[in-house]
Each structure stands twice: as C-alpha cells, then as structure tokens.
Structure P
Amino acid sequence: MDLSQLYDPALDECAPEALDFLSKFSFDSMVSDLSTPEGLAKARDLESLGGDLVSFAAVDDVDVRTYAAAAGDELELRIFAPDGPARAVYLDIHGGGFFMGHPRMGDRRNRDMADTHQIAVVSAQYRLAPEHPWPAGPDDCEAAALWVLGPGRDEFGSVPLLIGGGSAGANLAATTLVRLRDRHDAAGEFIGANLVFGVYDLSGTPSQIKLGNTGFRDLYVGDHDTEGRKNPDISPLYADLNHLCPALFTVGTLDYLYDDSLFMATRWRAAGNPAELAIYPASPHGFTAFPTKLTKAANDRTDAWLAGILDGVDS
C-alpha cells in the first residue's frame, strides 16, 4: 500500500466548505433512545434522517424484486440495470448500524454507478437488529450473494462480480466475502470490494471508544462480551483475510470508525490482497451523503478505482 496515496493534501482546500456544512447539520436531532420502540422507530425514519440537507429519496427507474433470505423471508432486491450488456454485477449492502436503513438509501448513487460503469447494481435488504441480531444480517447477505451468483448471472451473464457497502454494510460485505470463500469456494468470483467507512471491530477500536457512539453494537451483538465480539463473523478485522479480492477503503478524519478502516486496510494488504486507503479531511461518518466537494472527490476516486478494476478484467 503506497502511503503517498492515503491522503491528498490538495483536498485540504475543500475542508472549509465541509466544516461549514457540518455546522448546519444537527447530529443531535438524529439521536434517539434505541432501547424504546418509539426511539427505534424515530431512528429508522429515513424521511427525516438527513433533515433538510441530505435526502435518501428513492428513484423511479429501479426494478424491485425479492429473494429468499436465510430464514425463508422474502426480502427486497433493488436492481439497476445498465443500458446494454452488463460488464459486471455489483452487490450493494446498505449501512445503518445493523439496526436501521434500507436498500433505497443508495438508489441515486447506485443508478449513477450502473450508468457510469455499465454494470448491474443489486442492492439487498437484510433483517435488522435488535429484532434480528447477529447472525441474521450476515446470513441474509450471504443468501443475497448466492442470488447474484445464481439467478443474477442467469439474467446478466457470466460476468465478474463486485461487492460494496458503507458502515455496517462494509462489515457485512467483508463478512460475506469470507463466508463465500470458506463455505462456497466462491470468493474468487469477486474482482473488487468497495468498503466505505466500515465498522470492522465490534469489540471497539480506539477511535470508537474515544468518540463514543457505540450503542449500535449492543443492539447487534448484545449477548456477547468484548472477547465474544471478536468472533471473525462479527468483527471481520479478526478474520483470515487471505485470498480475497482488491479493495478500496474510504474514510474521513472525523469518523468515529476512522481506526477501523486504517486497521482493516492494513490487514487486508498484509494478507496479500491489493488494497487502497483513501482518507478525507474534515469528514465524519456518512459524509458521502453530503452535498460537498469532498463527497464529489470521494465518488470520483471510487469511480476511478472501479474503472481500473473493470478495465483490468476487459484487457
């Protein structure tokens, strides 16, 4: 991993705009008591999640399907097909601390990725904690990946696969890759993993502990003590990461999961997998949803990385 690629000093010019946006964005309004049904419902209200400054509105041109999840439930798939044959299929796993969120949160970015790279993007729903704690989420994401490997390829052709996710979705994407390698001998089907401000250690990294905001961990794995939360299926930082695909790790300097990306990218590379780590100044958790120049820079870097991965397969 080339250290010169971790942080682009030119991005510092974008920091004042990002900090000005943050000064207008009230994180206090997002805090609720997750131990009550009312608080949980408030946290899961996507319409009010971003206030007046961030929108998670769905798009119209999406093909909504269902797949058979691990427990037999029918869960949603949101499919964005390209105009013409797909060069690859990208499995997107949404974030939300394992207890909130929905695939439609990524609709606009997924539509853009499908059009820009001529790929099919499949965004999968999974069951949420605390009603469905670990291992429900990973079980469902594994089932969604098997849908992509089966019916998805029947539809879009025997093309390479990509996977990605943000926050809890990045955890689940990494865990899914490990499961596919160990249970289905299929990790080699994936050519890239786009992992954005992920949580990779549910036992707590220094930045998690210092900055707090760790209540989501109890909802997901409340019955497990600190040592139990180091189970590799819960915290992929502790997994055997050998023989996985190239990955791009994206994180901001103000993120309480900052250390997670630093540690995971280093272990990913040490296991022999290509890894890039992109760090953005003045950027908190979830910053890629903000209408700022730093968000554009992060999306441009991701698009360049995806283009490189796809061009490498085509050549």
Structure Q
Amino acid sequence: MGEHHIYDMIIVGGGPAGYTAALYGARAGLDTLVLEKLSAGGQMALTQEIDNYPGFEDGVDGFTLAENMQRQAERFGAKTEYAQVLRMNLTGAPKELETSEGTFYARTVVLATGANPRELGLDQEAALVGKGVAYCAACDGMRYRDKTVVVVGGGNSAAEDALLLSRVARKVILVHRRDTLRATKVYHQPLMEAENVEFRWNSTVEELLHEDKVTGVRLRDVNTGAETTVPCDGVFISVGRKPATELVQGQLELDRGGYVVADETTATNLPGVFAVGDVRTKLLRQVVTAVADGAVAVHMAEEYLAATN
C-alpha cells in the first residue's frame, strides 16, 4: 500500500457500522479500506450475548458477530489495516489519514469511531466487565432475569436502563449522587410506580464487592459519609458515554455532547465525510441502527463520488 494510492473510501473504525459500510462499499465496486486499531466489533465485541439483532433466534455473542461482519466485507474485496489513526486532514482532496502504519489517502471518509461508556474508575471495574459489571442494559439485561441489579446514574440512560431491567430483574436498585433524577420527567412516574425499583439517593458507589463475580457494592452517603453494603448480582453503570471524536475536533461540527452532527443521511459539514454508528447524533445507539448507518453512508458516498469525478 504505497502512500500515493488513493482509496475511494476509507472507514475509520471496524465496528458494526464500519464493516457494514465496508461491505456495501466493496459490493458497489469501491476501493475500500477499514482502519481499525484493535479488532473487529468495537463495543459490540465486548457483549457476551446479543438477543436483539434480527436473524439470530438464539442470540449471538458480539465477538462472533463482529468476525462474521469482517469476513463478509472482505469476501467482496474490502481491506483491513490494523493501525492507530493519529491525525486526519478531512478538508483536502484527497483526504489524508496519518496512522501508526503510514499515511493513507481517500476520496471519501466514513467516521465509525463509536462512543465508549464512561467508567466510574473503580478498582477492578474493567476486570469485572462481563462478570457482573455492564454498561448496556439492552445488551446484557436478560442475563439478570430474576436477579438483583444496581443501576448507577441519574440521567436518561440510567432511567431507561432501570426501566428496562425492572421488567426482567427481581429487584433494581438505582443509585444516584443527587436527591432527584436528572432524567426527563417522562421517566419519573414509571420508575416511582415500579414495585421492584428501589432508590438510593445522595449516594455514590465506592467499591465493587466481588469474588469471581460481583457480589455487591459499597455505597457512601454524600451528605453524611455513612457507608452501607448492598448485595447484588450485577452493576449497570449508566453515567454517560464519550464519543471518540478527538481527532476531528476543529474539522467536523460537534454537538454539545461531543457527537458528530450528522442526520439520517450520515453527511457531516464537510463534503465527502460521513459519520456512522454511535459517533453521530442519533436517538438510538444499537447494533441495528449502526448497520443501517453504514449502508446509508455508502449510498451518499456514491452520490458524492459521481458528482466529483
């Protein structure tokens, strides 16, 4: 891959949105490259069981689904380069992407860098992911049917997760550092009326209690400093997400949350640059909406290429 080779499309990120764009791009005859820093799948690859992706009646683990998506895209000619993107110049023609494995050029760029859950920063938090610590109730909630779970947070995502979990878990304990939810009012009454939802106001999680798996949490009252131990089978951390947009700040328009401003067309403020999946502004961030974005982005890229060639 010489530095003077110009791809029709470079996709930054090998999650479900990225590899769907690669599949559609390669099948459309576009010279397509995926730049992925680790392995296929992104956050999806960390999900042990996905039950809400159509076509898998018994569910599928995220790692397997990610590998299948990569192989499918590469079967039609898409290429993958494992590289860390260091800098991007998206305003030029061609667009220039400097990586740990060299510099790559493209006529169009699809940004599929995703968004990462915000962590609490607790000891052993990362090691307990999949062993009682989770960040997505829609992804992992069914594993806690008839069990006790803690949801940490007070915004819309925490309220949504608590409501979803209240339908499957035996008990849901919502822990929030303030004395009222920050979530929009539409969530308040359903949560208050749910018989199996308990609130721990003015509280923070100080420690994850565990053996091989999570067995409970240690809470601290932010007003009194008093500490209590709460037994549970799982902890869902819902304190927001961090879109991976550091490399495009100052080039692409971002919203107040740091997400790339792009509507259902996936088009950004820069011609020939598209944003797909969790990194863009959208109502629902799920695998199924990510793959839809990937398909749309290729359609828009084809129109752009036809108009500029």
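If helix-only ellipticity at 222 nm (-39500 (n - 2.57) for each DSSP H run of 4 or more, over all residues; to 500) computes to -10500, which of P, Q did it come from?
The read-out was computed on structure P.
Of the structures labelled P, Q, one was used to calculate mean count of other Cβ atoms within 10 Å over residues 64-71, giving 16.0. Name it.
Attributed to the structure labelled P.
From P, Q, which structure was mean count of other Cβ atoms within 10 Å over residues 16-23 = 31.8 calculated on?
Traced to structure Q.
Of the structures labelled P, Q, one was used to calculate FRET efficiency 1/(1 + (r/R0)^6) of positions 240 and 296 (r between Cβ atoms, R0 = 41 Å, to 0.05), giving 0.70. Name it.
It traces back to P.
Taking distance in nm of label points 7 Å out along Cα→Cβ at positions 32 and 176 as the criterion, which structure among P, Q has the greatest value?
Q
Given 0.60 as the derived value for FRET efficiency 1/(1 + (r/R0)^6) of positions 72 and 232 (r between Cβ atoms, R0 = 41 Å, to 0.05), which of the supplied structures P, Q does it correspond to?
Source structure: Q.
Check the numbers for volume of the Cα convex hull per residue in Å³ across P, Q and tell me which is largest.
Across P, Q, volume of the Cα convex hull per residue in Å³ peaks for Q.
From which structure (P, Q) was Cα extents along the principal axes in Å, for residues 152-247 alone calculated, if the value obtained is 43, 33, 30?
So the calculation was done on Q.
Values quoted throughout were computed directly from the atomic coordinates according to the rules given, and no laboratory measurement underlies them. Since the structure is predicted, the reported quantities are computational estimates derived from the model, not experimental observations. Cβ atoms are built from the backbone, for glycine too; each structure is taken alone.
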